[in-house]
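Student: Heads up, there are several structures right after this.
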Structure 1
Amino acid sequence: MKVFGITGWKNTGKTGLVERLVTELSARGFSVSTVKHAHHSFDVDHEGRDSYRHREAGAREVLLSSGNRWALMHELRGAPEVPLSELLTKLTPVDLVLVEGFKAEGHEKLECHRAEAGKAVLAHKDETIVAVASDVDLGVTQPVFDLNDTAAIADFVVKQVGLG
């Protein structure tokens, strides 16, 4: 599986770009999965639901299944956060995994940058960032794409990871 990251500060367009890239690359015939890093406690379940009650009772894993999908929730229960390399082994093989977040991991990434976010450009100091998508000119050495030019960014990603 090829892995490529989309990174950047909060509110710079990462999720929107990942969503558009999944649509674009899937339309081109590639199988795509995503991994999203959350910096806070999150919940995909809701209080009162059976699966929530199972987790709250102390289950290490809860698997939900229906005729449409299945989902596995794994509680760390104080164990350290699982590294990206291990998380990737849990995915069914696909052509490309787009990774949102995981700034500190060593895979190649494209940085999303918006001037209105008021944050420093990561690409100046992070050699894993091989391109930038922005709404302004940044004066970086990496290729820079318009944040809304999904097709051009998809072309770059496909070439960068060696697909097709």
Structure 2
Amino acid sequence: MVYISSKKVSGADNQQERLGMAYWISGFTDGEGCFSISVIKNNTTRFGKQIFPEFVVSQGAKSLSVLKEIKMFFGCGNIFINRRYDNHNEHLYRYCVRSLGDLELKIIPFFEKFSLRSYKQKDFIIFKKVVGMMRRKEHLNQKGWNKILNLASKMNRKKKRS
């Protein structure tokens, strides 16, 4: 007869819970998240602009606790408020991961393992490529800069990047 200590059972339960959470986060991101590559004005950089990769999940104030759970799960990123004064009844919150290190070491490996099911998977693949290029400092030369802008223009319903 084999006996299992309660620590192992709770550890197994915790592992199952974490696995379930991982699949849930992947699905939730399919509906409420995005991977984006923005280009923002920054006169201190070589090209006068900065390439800005970001993983974001957004929710209204009533679901802020969900963003806090996702932040705790990944152990990185920040939650920002976008105050709304229009006809919406609540402010919008955004969980954002912007650090290249966190994107490369936490976010990208997670979504490689727990793939997205929507068109956002295509955006993720481009995002992953751009983050890799930036980690290799390819965005600091004209050829790499242009390649990243070209890749970014194919993301998020093909927004024009300049």
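Since every read-out is calculated from the coordinates, none of them should be taken as a lab result. In this text the structure is predicted, and so the values were computed from the model without any measurement.
Student: Compare volume of the Cα convex hull per residue in Å³, for residues 48-143 alone across structures 1, 2 and report the one with the greatest value.
Tutor: Checked 1, 2; max of volume of the Cα convex hull per residue in Å³, for residues 48-143 alone sits with 1.
Student: Here's another thing I want to ask about it. Quick check on the output: -6500 is helix-only ellipticity at 222 nm (-39500 (n - 2.57) for each DSSP H run of 4 or more, over all residues; to 500), derived from one of 1, 2. Which one produced it?
Tutor: Structure of origin is 1.
Student: Right, here's the next one. For which of 1, 2 does relative contact order in percent (Cα under 8 Å, 6 or more apart), calculated from the coordinates, equal 34?
Tutor: Corresponding structure: 1.
Student: Another question about this same structure. Given that Rg/Rh (Cα atoms, Kirkwood Rh), derived from a single structure, equals 1.06, which label among 1, 2 identifies that structure?
Tutor: Comparing all candidates, it corresponds to 2.
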